[in-house]
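The next part holds the structures, each set out as structure tokens.
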Structure P
Amino acid sequence: MTIDEPAGDTGRGAGAGTGPVSAPASATATAAAATAAANADADGSGPDPADGQRPRLTRDQSRAFWGSFSGWAMDGFNWTIFGLVLAPTMAVLLPRSGIADTPAAVGWYGQISAAVFLLGWGFSFLWGPVADRFGRRPAMMASILMYGVFTALAGISTDLWEWNAFRFLAAVGVGGEWAMAGTLLAEALPERSRERFSGLMHSAAYLGVIVVSAIYLLFGTSLGWRGMFAVGAIPAIAVFFLRRTMPEPDKWEEKSAEARRRSFWEPAKEVFSPGYRSRTLGNLVLLVVCVIGLWAGSTYVPTAVSNLATQGGWTKGDIVRLAGLSSMTVAAFTVLGCFAVPRLAQRWGRRSALACMFGLMIVGTVGAYGIAYPMHSIAVTFCFLPLLGLGGASFAVFTLWLPEQYPTRMRATAFAFTTTFSRWVAAAGTFLIGYGIHATGSLTLPLTLTAVVFAVGILLVRLAPETRGETLPD
């Protein structure tokens, strides 16, 4: 299976200017195109026979894309389950743990659970050195198997503490997927397609969110929260088998012999060496902003809508459907944001694209939690969810930005360290927000204040280097 690459600067030759090749072609060029088309039929590479000016990804590149895409989609599928069924899960497990099931308790222990998840995600930095030492594919396969198994086990929890333990272990697997998929895809794709397909790949997580939200919307009442966790294991196992056909990128293969001679922790040391320390710390800070916003803001949308629906006297079935619909709405607009990010990053630069996403999150957060929630208005809440969704595509900026900042020998480690260590700092932030919810008895003030974090993030985008127009370093 092959994928058409976006039309770009293909067909340009030395001295040809910026336009495409003109229609009258030489006999030699026509013969070459015909030969390339024949080769494409045979091995899936070269120009598309239907349009000689649009090259296609090879079979190996297509497999790399779909393997990364599907694994990241299942990642979004699984992490969403925990937030989506938080309210019904707490309703059962809080009393079994000797805690009253009140909105304040759900907010407090829900944020503790989110902090536990982020703590587990932080430990997934270990997948980076594994990928740099043994290869991208085995690290990806191991991470997806881990989060599939422990997501399913979360469905058999008997109390809150057991559920948090399974959630922690699932997070260790979940956290490795983004770094592994993003690194593999950046190394496997040709330079002219890397930006575009990085955005497409990152949208996969939110397609996974939409799918699981649709399942919850249609079958949540009958499945219950335990059934939803059981469903979380099925696609993960399917993708595990799909990945067996996915090749290693040539860039890593060329460095594999050298990688196996190095110390396991050598890439980790180099990430924080004088030449890379400032950019690594800058990326960590910016990712902390993203994570606090996601886990304290967007992830709390289903719970906020459920609370409003409960206060409004909606039926249990309608509450479940509204929660699923709210999650789907945010995810759908995040997919659109992921499609837009490569264009914004190419036109404005990586820094400006990220600042734009943070600005959208400020308006969406203040609107959803500072205006709509105190009004007890579900309709007004849904008006601001698209902005939360579009702003949530801030993570997609890093999918194309981080690989550009580090060479192959340490790329997976750098990607994993920056995207996972940031979760540890963010875990403390979400814990404080949870305390605020518990102290005030409402989601309004603590979640609205997360907008301040995004405002600070806009001021700090210059902490990471601008890499627009630069090729992937070897």
Structure Q
Amino acid sequence: MKHYFYFIFLITLFNCSKYKQQSKEVFYEEDMNEFINPERGFYRPFNALASNFVPLNAQVLRDLRTPNLAAGDFKVGCSLTYRSYQFDIFLDKPLSNFILTAIQTDMDILREVGNKVVLRFSYSNTCCDPPFNDAPKEIIKEHLDQLKPILEHNKDVIAVVQMGLIGPWGEQYYSDFFGDLEHGPVTNQNWLDRNEIITKLLEVVPVSRMIQVRAPYYKLRYFDGEKAKPEEAIPLLKENAFNGMARARIAHHNDCILANYDDYWTYNSFHTWPAVSDTLNLKKYIAAETKFLVFGGETCPGGDNGEDVYSPYNDCESEGGGAQKYLKRFHTSFLNTAWSGAVNGDWNNKCIDEIKRNLGYRFVLKRGLYPTKIKNNETIKIELDILNEGYSSTYNYRFVELVLRNKDTKKIYKTKIESDPRYWFTDELQKINLNFKWAELLEPGKYDLFLNLPDPETKIYNRPEYAIRLAGKLNSKSVWESTTGWNHLFTDITVQ
């Protein structure tokens, strides 16, 4: 009997050691080099005036994908374009076929280059005393109906749509028709009209895309009406995130980041008049919500002549400021390269490289466990450890795929992984443990294994410019394969 158990023990030991021999564990180095990724980072702004329209230029956008000088005297590459369309000559009439065609041409150029766009529509830049020369509600709604087919057709290259539409620059603060939030009066009907524009925008923007409002109170007022109070604000919860409903689609942008303690009226509460600043409740609300909603914008110097009035508080942490802490707290995905150089310039040669790396998501490939031999119709075990060191996760849905490519024939096999990068949150290690059977029959041979995070939209699914690059290296060689947009896991697999 003892011999029998000893024999069983030897078989078990042999099987365990055999399994270990057929698996390969790889530990990766972090890639600290600067590189671009879709829907995140510093963006380049291009404003278009309807009365003097200048189209986007494909070569200019291509050149800006590599590091170029930004305001603040640092260099950065950009895959994100901000495009604002100011309909200054359409305040009382429909949009012309010319301007609609011009917008579509811009979208085609963005797709050709491989960029995504932060999109905003507005009517004037007349600030900050009336008249503000924005458009009435019915005109705005008519224009949004005209824009709906363009938005739907080009959702693949749209990262997010900012509400815009009301007041100078579309920042929704001053208005001839929706209430002047500085000077007043602001009636409940003004707020109802503002809410009607938000509802219309949610209707015309594809449900897969978020819209951003300029200040947190605007979202509270949309859902709670006259009863909206910051101290009672309930942020979006994980169980309701990314479900396509209005609460999960109305996000936030801030065009005066780090200007002063309340970012110049960004955290105003209008449940009383005159408005009062409520940074305690509204900052807490935004910090919680933006874990599941896209957040970004631009810094703001605050001074009348463009001087930085909030230094050193908006400087790098090494200089006694809190810039990185702020950007991380609010899960910042993007910032403007052109504004403000006074604030961004203080980060140059100090923390700018850290901020460039960490805006949005930054997925660091840490470890992988892979089989060295597999057979058709047998369970495959793969483990992946990925750490998000960025300020936010992704905010638009995308695929996660494993790719096998035959070393000799170059034949490709793909399978989707049940994992969603929108839930790969900041500072969280994703331990992806897979036990699955490859759906397709694999031809015998030796294969390279890749991880692919492509855009799910058909028109750009195969474009490497729209796939996510992991921050990983092995033996000083990047995992990124630029021709395909795949991440090489540096493991050989034999299909028997």
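Quick notes on this one:
- Read-out Rg/Rh (Cα atoms, Kirkwood Rh), for residues 113-384 alone, computed value 0.98, structure in P, Q: P
- Which entry (P, Q) yields the derived value 3, 10, 14, 17, 13, 11, 10, 8, 6, 4, 3, 1, 0 for P(r) over Cα pairs in 5 Å bins from 0, in percent, for residues 329-408 alone: Q
- Each of the structures P, Q was assessed by FRET efficiency 1/(1 + (r/R0)^6) of positions 321 and 337 (r between Cβ atoms, R0 = 25 Å, to 0.05); the largest value belongs to Q.
- Parent structure of the calculated result -7500, given that helix-only ellipticity at 222 nm (-39500 (n - 2.57) for each DSSP H run of 4 or more, over all residues; to 500) is the read-out and P, Q the choices: Q
- For relative contact order in percent (Cα under 8 Å, 6 or more apart) computed as 23, the structure of P, Q it came from: P
- A value of 22.9 for Kirkwood radius over Cα pairs in Å, calculated from one of P, Q, originates in structure P.
- Here FRET efficiency 1/(1 + (r/R0)^6) of positions 201 and 353 (r between Cβ atoms, R0 = 35 Å, to 0.05) is compared for structures P, Q. The highest value is that of P.
Coordinate-derived values only; no laboratory data. Please read all numbers here as calculations on a predicted model, not as lab measurements. Cβ atoms are built from the backbone, for glycine too; each structure is taken alone.
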